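Trainee: Before anything else, here is the set of structures, which you'll find just below.
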Structure P
Amino acid sequence: MTMPRPPKSDRGIQNEVLEALDHDSRLLPAGVGVEVRDGIVTLTGIVASCEKAEAAGEIALSVADVRDVANKLEVEGDGRGHDDTKIARTIRHAFRWNTAVPAEQIDSIVRRGVVTLRGSVDHWCQRKAAEAAAAGVPGVASVNNQIQLVAAPESDDILQEEVEEALAHLPACGDVGVRVVHGVVTLVGEVGSGWLRHHAESLAGGASGVHAVVNQLRTR
């Protein structure tokens, strides 16, 4: 039986990120500072363009065991940015405490308060939960959700049956109609409260293979 590889230390991650930055032609000559604390990488320094700053974040995230990157690189001529390290740490904390978010499957890059989420999940509701958790963190300006769905695609008819079966547990679900086109579920009709409206969306989004949910439900 193969034992799982223990995660690298902060110093080990720092050395690998520095090496990766030093050997990438997009950043030559490299002058990026790297700090690592509790597995969160913070990039500091000044680069010549936004493209170089974004490339540095991508390079750091590609290093094994790196989950979150606070990209505090300044572009020549720009002003000061947000406290991206604090934002990245708070996002990771929010992911770990949210049972709907598979935290170990999701990475993040934070630059000037703009969060980019990467990774893969099985359900649309997990993707949405991660985005909502990140968006709720103080200091986050916007979230670019690039999390991929990896569930095997189902036919629209099968998806519709699965969603309808899930909604059967919802009180007064008889007034909810379901349409599925290319994996996108649309909910129509009326429910008795805002909570039921939200719960119906969550149940629909939890079906395997759902790409998105369009909630057109009205409340009475």
Structure Q
Amino acid sequence: MSQAMAGAMQPPFPAERGIEVYNKKLGMWIFLASEVMFFAALIGSYVILRFGAAGVWAKPGIVLSIQITAFNTFLLICSSVSMVKAYAAIQDGFQDKMKFWLLMTILGGATFVGIQVFEYIHLVEHGFTPAGVREGSHLAELVANGTLPAATMGLYGSTFFTMTGFHGFHVTCGVISMLYLYLFKALPGKYSPQDFSGIEVVGLYWHFVDLVWIILFTIVYLV
């Protein structure tokens, strides 16, 4: 009887786990493997279409707001750091620090999505859409005077909004997941140094999303 009670009281994974992979963590790694294939297909298609297109590709600095997106990238990287701090805090048993850093991560992710929405609105107002350049817009004038290439703008718009849009959707899902953890797990005090699997699993997803964005920012905004 005592052995059964002791077994029931065991945490889902030991405090000193080493390289142990429990079910939730394994499930997240499998999911992230599928996400790697998904984003690899998107990025690979973009590279092939861009460098294989019959015509010159528009320079990102003419169409996109690189300064704003660079700040947004820095913000997302900072949110990844705050997620690490939240994870370290609950490992050491600091509930308040874990709640604070988790909240900072949520705010960082939500701000990233907000700035991306602002960027989309700004781009559409200037005439850059998923279908290419809108007639009568500022960018249409640049196409007319030869500053922007007419032949590849439609391809540019479709690939840009597809890749960044899907990534923004993933960030939004991450923010919603962390908000759930914060409201229904962290605030009620359900996490402890013996049980913090939610923070670790969602943290893996968040770091992956950040890494994907760094790659996207480099090839879409800088190259």
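Readers should treat all values here as calculations from the given coordinates under stated rules, not as data from a laboratory. In this text, all values refer to a predicted model and were calculated from it rather than measured experimentally. Cβ atoms are built from the backbone, for glycine too; each structure is taken alone.
Trainee: So if we calculate distance in nm of label points 7 Å out along Cα→Cβ at positions 89 and 121 for every structure here (P, Q), which label has the highest result?
Mentor: Biggest value here belongs to Q.
Trainee: Could you figure out which one of P, Q the value 2.1 for distance in nm of label points 7 Å out along Cα→Cβ at positions 65 and 137 was computed from?
Mentor: P
Trainee: For which of the structures P, Q does the calculation of semi-axes √(5λ) of the Cα gyration tensor in Å return 44, 18, 12? Present the calculation step by step, with values, prior to reporting the outcome.
Mentor: Working: P: 40, 19, 15; Q: 44, 18, 12.
Answer by label: Q.
Trainee: Right, another one. With P(r) over Cα pairs in 5 Å bins from 0, in percent, for residues 33-112 alone derived from the coordinates and found to be 3, 14, 12, 12, 17, 15, 11, 7, 5, 3, 2, 0, which of P, Q does the value describe?
Mentor: Clearly, the read-out refers to Q.
Trainee: Here helix-only ellipticity at 222 nm (-39500 (n - 2.57) for each DSSP H run of 4 or more, over all residues; to 500) has been calculated and equals -10500, so which of P, Q was it run on? Let's see the in-between values first.
Mentor: Values: P: -10500; Q: -23500.
Matching structure: P.
Trainee: If relative contact order in percent (Cα under 8 Å, 6 or more apart) comes out at 13 when worked out from the coordinates, which of P, Q was used? Each step should come with its number before you reach the end.
Mentor: Values: P: 13; Q: 31.
Matching structure: P.
Trainee: One of P, Q was used to calculate distance in nm of label points 7 Å out along Cα→Cβ at positions 25 and 57, giving 2.5; which?
Mentor: Matching structure: P.
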